[in-house]
Every structure is written in C-alpha cells, then in structure tokens.
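None of the figures in this text is laboratory data; all of them are computed from the coordinates on show. These numbers come from a predicted model, not from an experiment. Cβ atoms are built from the backbone, for glycine too; each structure is taken alone.
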Structure 1
Amino acid sequence: MKGDPKRFLRYLNAERNASLLYRSLAETTTGERKQALIELAEIEDRHAAHWIEKLTEYGVDIPPAPTSLDPNDAAMVARARAAGLNTVLGQLEENEGADAGMYDDEPEALSTMSEDEREHAEVFRKMMRGTPNPMAGVTRTTDRSGAEQWHKVDKSGSVRAAIFGVSDGLVSNTALVMGFAGASLAGSLDNSTVLFAGLAGLLAGAFSMAAGEYVSVASQRDLFRREIEMEAQELRDKPEEEAKELELIYRAKGLNKEQAREVSQQIMSDPKTALDTLAREELGLDPDELGNPIKVAISSFLAFALGASVAVIPYALFSGATAFFTAIALAIISLCVVGGLVGKYSGRGIIFSAMRQLLWGVGAAGVTYMVGSVIGVNIG
C-alpha cells in the first residue's frame with residue numbers, strides 16, 4: 001500500500017472537501033469564527049497542494065477540484081445556516097478527531113500534517129467552549145518543502161504600533177505639509193508658517209496616536225485578565241471539569257487516554273501551574289504577556305513623530321522651492337521604505353505594499369497640495 005502513489009488521491013480528495021466545507025461554513029458566521037474557518041481551509045489547501053505535488057511527481061493525473069459539497073457536508077452547512085454554527089461544531093470536532101491519525105503512518109506526509117489535523121479538532125472544541133480566539137496557538141504554517149515557518153509574535157504590540165505609527169505619521173503629516181506648501185508657493189504663506197504647521201501636526205498626531213494605542217491595549221489587557229480570573233474561578237469551583245478539559249486537550253495533541261489523564265492530574269496538582277496551563281491551552285493567552293500599554297504608547301508616539309518629521313525637516317533646513325522639492329523626494333523614498341516594511345511585517349508582499357503606500361501617500365499629498373494652492377491664490 002505504501003508503494004502505491006494512488007493513495008495520495010484519497011488524501012487530496014479529503015483535504016479539498018474539508019477546505020470547501022470550511023469555506024462554506026465560514027459564510028454562515030462572522031468575526032473570529034469566520035476567520036478561524038477560513039484559516040483552517042487555507043491549511044487544508046496547503047495540504048492539498050502537497051499531495052498535488054506528490055501525484056505529479058509520480059505521474060498520476062490530478063482530478064479537478066470539487067465544485068460542490070458532498071451530501072453529508074451539504075446537509076451540515078444547511079443546518080448551520082438554518083440554526084447556527086453551534087449546531088454542527090460537535091460533529092466537526094468528532095470528524096476531525098476521527099481523522100487526526102490519518103497521516104501518522106504516511107511516510108510521504110509533511111512532518112507537521114498530523115499535528116495540524118489534531119489542532120483542527122482543538123479549534124472546534126474551543127469554539128464549543130466560546131473561546132474568543134479559537135485559532136490561538138495554531139501559529140505554524142508549512143511550506144512545500146516541509147520546513148516550518150513560525151509567525152513572529154509581537155506580544156507587547158510595540159513593534160506593530162511602531163511600524164504602523166511611522167506609516168500614519170508619514171502619510172498624514174506629509175499631506176498636511178504639502179497643503180500648506182501649496183499655499184506657500186502661491187504666495188500667501190511664508191516658510192515659517194509651513195514649518196509651524198508641520199510641527200503642530202507632528203505633535204498633535206503623535207499624542208493622539210499614543211493615547212489611542214494606550215487605551216486600546218489597556219482595555220484589551222483588562223479583558224484578558226478578566227478571562228483568566230474567570231478561568232481561575234472555574235478552577236476553584238469545578239476542578240474535576242477543568243481536569244477533564246485538560247485531558248481532552250492533550251488527547252487532541254496526540255497522547256493516549258492514560259497518558260493524557262496522567263499529564264492532566266500532574267498539572268492539576270499545582271493550582272498555579274494549572275491556571276497558567278489552562279490560560280495558554282484553553283484561552284490561547286500567555287499570562288506573562290497580556291500587552292504593555294505604556295510601551296505601545298511610547299512606541300506609537302516616537303514612531304509617528306519619526307514618520308511625520310520627514311516632510312518637516314526640509315522646511316527647518318531650507319526654504320522655498322528647495323525645501324518643497326527636498327520634502328517631496330524624502331517623502332517618496334520614505335513611503336516606499338515604510339510600505340515595504342509594512343508588507344514584510346504583514347506578509348502581504350514588500351513590493352505590493354510599497355507601491356500601495358506610495359500611491360496613497362502621493363494621492364493624499366497631491367490633493368491637499370492642490371487645495372492649498374487654490375486657497376493660497378484666492379487669499380494671496
């Protein structure tokens with residue numbers, strides 16, 4: 001059997017059908033659940049791509065992808081549409097659990113496939129429990145060579161705030177300065193006015209962004225702490241149920257029933273360890289890293305100020321047309337660099353994101369420049 005490559009057709013069909021099912025179910029819900037289902041479908045698509053490569057390698061014809069659900073899956077989707085996704089989560093978890101060992105003895109499978117399938121069952125279990133982010137902990141993607149590409153996790157949020165702060169500061173303040181520059185070149189304003197407007201925009205925007213990020217991260221941290229407090233209460237009031245949940249989690253990860261029970265009992269013997277483990281495994285939270293609003297606020301302030309200063313510095317050093325064209329040149333270069341960094345950070349693509357950032361930045365600056373020129377002519 002292991003020498004017959006046609007077995008890959010069965011794997012390919014299963015992965016394709018699962019992807020189609022999850023995408024169809026995603027249309028019946030919203031928010032985190034919808035995103036989780038789409039991400040599960042994308043994992044199945046990556047698995048399917050691996051089997052397509054294997055079939056091609058062995059010279060086996062690739063059948064066309066299914067365009068409709070099989071009868072059982074179609075009935076499940078119809079039930080989810082009529083009565084809600086909750087009505088089918090148990091069946092989904094059971095199906096994924098039954099298929100969890102499908103690749104355990106398959107030598108041609110990628111090393112991560114078995115764990116992926118087990119994690120899918122855990123995702124549906126989290127959905128049934130009402131976990132806010134059911135995909136938390138499912139952070140690995142697999143390339144076609146089988147190498148693991150780990151997500152870069154910014155636990156404090158400061159890196160994200162810095163990158164997007166630079167982007168916001170660059171675009172918004174460049175547009176503001178170009179508006180005043182348009183009026184200046186039209187003769188109604190002098191160089192110092194443009195410089196003052198740029199500095200005012202820099203400070204106002206930096207403080208605004210820092211305050212917004214602080215409130216956002218602080219509120220999120222409070223919510224996460226509340227989730228952990230509720231978990232601690234359940235641990236005190238229902239220790240047997242929490243122990244059973246841990247046992248089920250570790251069974252989904254590949255341990256047999258006895259091993260899972262032993263690990264669960266060992267963890268539950270220390271309340272502090274039990275709470276830490278439940279927070280990570282059930283809620284998908286790291287109790288030691290719930291976000292640092294002060295770091296994020298400082299990071300946002302400095303990043304916005306850095307981006308906003310690009311169009312201001314030329315007016316502090318030069319005047320007139322020299323300052324204007326120097327500001328444009330620096331802004332174009334900076335827009336491409338920042339856009340590329342955003343693309344690298346988000347995974348969208350460096351070139352695509354750089355060009356998108358450039359187009360939006362130039363568009364915003366162009367509009368405000370024309371408005372400033374018109375106003376400058378009229379009041380000059």
Structure 2
Amino acid sequence: MKKHNLYTQTALTGTFAILLLFSSCNSGTEKKVKGPGLATIDLVEAYDNRTEVSLSAFAESIEYVPLETIEESLIARNPDFQVTDENIIVSAHQQVLAFNKASGSFLRKVGTRGEGPDEYMQVDRYFNESTGYTYVNASNGKHMALNVNGEIKNTLITPSSDSTLVMGFAQVNDSTFVGFHGNYNCNQKYKLVFFNESGEELKLIYNHETCLIENPNSFYIFFNEGVFSKSKNQTFFKETYNDTLFQIVNMDLKPEAVFDLGSKGIPYQERLTNTTPESKLELFETRLLDVTEQNIFFQLRTQGQTFNGVFNRESGETMLSDIGRTEMHGFVNDLDNFLPFVPQYATDNNQLVGYIEAPDVLAWFKENPEKAAQLPANLKKLGDMKPDDNPVVMIVGLKN
C-alpha cells in the first residue's frame with residue numbers, strides 16, 4: 001500500500017536573525033503530568049506484541065465513496081478528507097474541493113486561490129466540524145472561513161507578535177481559538193497561545209522544555225509537530241516529542257494520557273539533533289490521529305515503518321497493527337475483507353475517516369482474485385478504476 005502521508009513531518013530549514021520581544025502577557029503553565037488514574041499507553045509492550053489488529057475490534061460498519069474524477073475535480077497530493085452529513089470536503093495542496101457524500105459526484109471548487117481581497121494563498125488544513133467551515137490563509141495572519149459553497153462566512157486573525165508563531169490552530173469555544181507555537185530554533189518560550197478572532201492574545205502557555213541545535217542561526221519548522229484533536233466539546237493536544245496527551249480545559253493543559261516509549265523515545269532535548277531517517281531508525285515517534293469517547297487512535301513510526309494503533313480508554317488495552325511487508329500498517333479489514341484501513345481522523349458522529357488510492361485498489365484486485373470474486377457488487381466496480389482516478393473515501397462506523 002502507498003503511505004497515506006498522515007505521518008509526514010514537513011521541515012523547513014534556513015538561517016535568520018530574529019529579535020525576541022516578549023510582552024508581559026498572562027502566561028499559563030502545564031499541570032503536573034503524572035498523577036493517579038492517568039492512562040498509560042505502553043508502546044514498548046504493544047510493539048513487542050504487535051499483531052494484525054482487525055477493524056471489528058472497534059468498528060461495526062464501513063462505507064466507500066469513490067470521488068468523481070474529471071479535470072476540475074483532480075485532487076492534489078497529500079489530501080485531507082472531511083465528512084459532513086451531506087458532503088465530503090477535500091483540502092489538498094492549494095485547493096479545496098467539495099463532493100456529494102451520497103454519490104461522490106463533484107460539486108465545486110471551494111473558494112479561489114490568488115492574491116485578491118476574497119482569495120486565499122494557502123489552505124490551512126483546518127476544518128471546523130461544528131460549523132462546516134474550511135479555513136484558508138489569505139495573507140498577513142488573516143484566515144477566511146469558507147462554507148461548502150465557497151462563501152466567506154467569517155474571518156480570523158492569528159497572532160503574529162515576536163512571541164508567537166502560529167503553526168496550526170483549533171477552535172476551543174465560540175470566542176476562543178488555540179494555536180501551536182513551534183520551537184523552531186530551540187529558543188522559544190511558549191508552546192500554545194489562546195486568542196480571539198481579532199488576533200488578541202488571551203493567554204500564553206510556557207514551553208518548559210529545552211533542546212539543542214547544532215547551528216544557532218538555523219531553524220527547523222515541523223508543521224505536524226503539534227496536533228489538536230476535537231471530540232464533541234473537548235479539545236486535545238499532543239506534541240511529537242512530548243509523551244503526554246493533554247486535554248485543554250479553561251485555557252490550561254490537563255493531562256489525559258501518557259505514551260510510554262521506554263528508552264525508545266526521542267527526548268525533547270534531541271528533537272533537532274535527530275532529524276535524519278538514519279538517526280531515528282531504532283527510535284519511536286508517535287503522532288496523535290484522534291481521540292474519541294472510547295478510543296485513542298495514533299501512529300507509531302520506527303524502523304522505517306508506520307504502525308497504526310488504538311488504545312481502549314475503558315479497558316486500558318493498547319493494540320498495534322502489523323499487516324506484514326509494507327511501510328504503512330493499517331487495520332485489517334475483516335468487515336468486508338477488502339483493503340486494510342488507515343484512519344485519518346474521527347468525526348463527532350462516531351466515525352473514522354480514511355481513504356485508499358486508485359493504484360492500491362487496482363493492485364489489490366490483481367493480487368487477490370479469489371477475495372475479489374466474493375466482494376459485493378459496489379466494491380467489485382472499484383476494480384474498473386483507472387490508475388489516475390481520485391481516491392475512494394472510507395467511512396468506518398465505530399461501536400458505541
């Protein structure tokens with residue numbers, strides 16, 4: 001299978017001079033990480049006992065939506081798929097597209113890319129499920145919230161002072177957003193900033209960790225290093241090089257769970273000195289995918305491979321999937337015996353969303369003729385896809 005690019009950390013490097021002007025903002029602190037009853041996700045044991053984790057362990061249904069392929073609807077690389085009751089919104093490289101969920105038919109391009117007053121320059125990759133708005137970046141910290149018709153329903157300003165560099169954000173409540181501030185040169189004091197739609201800083205969360213950098217004039221920006229996850233009215237936050245999953249409560253960080261990596265974790269101090277695949281080969285890197293009421297979904301990267309995992313919040317069991325000779329280890333699809341499933345995010349309707357690409361579909365049909373003959377009619381049709389067709393969105397219904 002092709003890697004779904006869910007784990008890719010995009011790094012920008014360079015040299016620059018920066019003047020740090022820190023204001024006397026209201027600064028928060030992290031609450032104590034360890035505590036009674038804090039859930040522990042034991043990744044060392046899970047890796048040693050990895051197995052073929054089946055979808056039926058936590059899911060009960062699966063739906064496939066092949067997205068229409070015409071010239072106007074061709075999806076660019078590294079797409080994110082967001083599912084609403086009626087539509088599928090695709091955010092990819094410099095484009096936002098809308099498809100009908102029931103039929104997969106292409107509806108329209110959402111918004112216009114350009115430098116005009118109502119146009120955007122980049123896609124934020126942030127979708128507000130409660131409003132159905134997709135956020136795009138116009139310029140100078142201005143972000144526009146677009147509905148499925150491409151109408152600008154709201155605008156958002158992210159803070160741009162010397163103390164904050166917002167590299168991803170999420171809405172906490174009606175009036176408050178939270179942004180992740182990357183420690184791009186090991187010299188940044190803050191990790192989170194809370195702000196309103198006007199860009200006013202409401203509270204800053206200190207970064208108490210320190211790290212080493214070989215060249216003090218260099219900077220490294222990992223856009224996926226800080227991940228926010230929404231579940232109902234809860235907001236969660238996880239950094240790649242911090243073992244704790246936090247829930248954001250009243251503009252503070254409350255420990256929710258700990259990812260125990262044993263001696264395999266990359267210390268925060270070494271986050272910029274372990275930047276090559278060779279230096280990280282034997283080590284563990286984790287990336288949060290999503291948090292639901294029942295489970296925590298995540299990925300573990302090691303030995304040049306990515307393993308998808310699930311932690312059951314009630315039983316405390318951690319399962320790490322290993323499906324054999326592949327770089328991306330998804331969950332075994334025992335619901336209909338089709339391709340493995342790799343989750344991308346979870347909806348508030350108790351669903352997981354992922355996708356499969358046309359070349360993977362065609363390869364599966366070629367390699368599994370007996371299984372293909374047993375598929376239902378709607379899945380057999382996927383064997384007629386063309387290699388350059390748009391992906392097929394997979395919507396998995398989770399058990400209650």
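Using the calculated result -25500 for helix-only ellipticity at 222 nm (-39500 (n - 2.57) for each DSSP H run of 4 or more, over all residues; to 500), pick out the matching structure from 1, 2.
On the way: 1: -25500; 2: -1500.
Answer for the origin of the read-out: 1.
If distance in nm of label points 7 Å out along Cα→Cβ at positions 44 and 252 is calculated from each of 1, 2, which structure is the one that comes out at 1.7? Walk me through the numbers on the way to the answer.
Details: 1: 1.7; 2: 3.2.
Label of the originating structure: 1.
Which structure, out of 1, 2, was mean count of other Cβ atoms within 10 Å over residues 116-123 calculated from, if the result is 14.8? Before the final figure, lay out each step's value.
Working: 1: 22.8; 2: 14.8.
The correct label is 2.
Quick check on the output: 1.7 is distance in nm of label points 7 Å out along Cα→Cβ at positions 164 and 180, derived from one of 1, 2. Which one produced it? Don't skip to the answer; put the middle values down first.
Working: 1: 2.7; 2: 1.7.
The value was obtained from structure 2.
Given a computed value of -0.55, -0.69, -1.38 for log10 I(q)/I(0) by the Debye sum over Cα atoms at q = 0.09, 0.10, 0.14 Å⁻¹, which structure among 1, 2 does it belong to? Spell out each step's value before the answer.
Numbers: 1: -0.72, -0.83, -1.16; 2: -0.55, -0.69, -1.38.
Computing log10 I(q)/I(0) by the Debye sum over Cα atoms at q = 0.09, 0.10, 0.14 Å⁻¹ on every structure in 1, 2 gives -0.55, -0.69, -1.38 only for 2.
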